[in-house]
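Chemist: Quick heads-up: structures coming right below.
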Structure I
Amino acid sequence: MTMELTKKPLIDIIKQISDGIDGLHSELLLKDKKIADLKQQNEQLKKNNSDTLDQIREYIKELEQIRSHYVDSNNQSQ
């Protein structure tokens, strides 16, 4: 009879530990997925940022060409 009383608490503790491990495992899987999603978003943001910088560089070149043309036109008319 004493044997049965000591087994039950041990089984309960083992079950609690197992449930805790399962919970942590599930949590880690969710966090791993979130990290993977964030990495993908970060890569997309880097690409978008690079594309935007390229557009800005192109816009600056166009503005410099317009300014140069304007300055040349003003110098010729004087």
Structure II
Amino acid sequence: MLKNQHCAECGAEIVFQYIKPSKSFRISNGQIIRDDAWTGKRYDDPYFHYICSEDSEHDIDPDDKLIEWMGDLEYKFKKEGH
């Protein structure tokens, strides 16, 4: 079972966003083509973004415990099909 983790700066709960980058396209000579400045696996794949629930400017600097929690959370999130 996952447990909540807390911000080291203020003690508020750490929450996360699952971000799916948008992709831009245009029509060129009757063909649909990608029209992004940045493309490729590094830019196209969804990713997790962790933030403090009270202040998004707080630094979430993962220690070993937090890294393990993030891995478990991401695995469970994907396994449950969210």
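Quick note: the coordinates plus some simple rules give every number you see, no bench work behind them. Everything numeric in this text was worked out from a predicted model, so none of it was measured. Cβ atoms are built from the backbone, for glycine too; each structure is taken alone.
Chemist: Identify the structure, out of I, II, from whose coordinates Rg and Dmax of the Cα atoms in Å was calculated to give 33.4, 114.
Modeler: Source structure: I.
Chemist: Here's a follow-up. If FRET efficiency 1/(1 + (r/R0)^6) of positions 7 and 55 (r between Cβ atoms, R0 = 35 Å, to 0.05) is calculated from each of I, II, which structure is the one that comes out at 1.00?
Modeler: It must be structure II, since only it matches.
Chemist: I have -7000 for helix-only ellipticity at 222 nm (-39500 (n - 2.57) for each DSSP H run of 4 or more, over all residues; to 500), calculated from one of the structures I, II. Which structure is it?
Modeler: Comparing all candidates, it corresponds to II.
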